[in-house]
Structure I
Amino acid sequence: MKTDYTEGQRFKGQDYTETALPKGEYENCIFSDCIFSNSDLTEIIFSECQFENCDLSMAKLNAKPVR
């Protein structure tokens, strides 16, 4: 299965409750004023990304246990 890879992009004011963020890997991206509420982000990898003033309420995430 091919997954998208996105690096160094800025996403501003996007509503991902209407159109989902494409599954894949995002590295060094900035998400500003975006809405992710109730979104399924479990198959998305965020590496070194920043979320500025974003709504992530009730978003479904993959969390790795802390040891």
Structure II
Amino acid sequence: MIDANHLNFSFSGMKSQVYNYLQKHPLESLTEQDIADICREFSECVSDILVRKIAWAAEMYDCKTI
């Protein structure tokens, strides 16, 4: 069973990874495609986490709809 602690989340680690990557690869050195890929990957990761957490919360609280 999933407990309420699994519903907590923070994106600070993900933001730090992007920040650290950009420190090593300045924007001027990236192509538009590189920037689009970074943004897409970040968005997909955030979306995946949010969907998973919402599904867990719905299961925990026996929600019929979301």
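No lab work stands behind these numbers, since they all come straight from the coordinates. Here the structure is a predicted model, which means the values were calculated and not measured.
Quick look at the numbers
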quantity: Label whose coordinates, when helix-only ellipticity at 222 nm (-39500 (n - 2.57) for each DSSP H run of 4 or more, over all residues; to 500) is calculated, return -22000 (choices I, II); calculated: II
quantity: Structure (I, II) behind the derived value 83 of volume of the Cα convex hull per residue in Å³; calculated: II
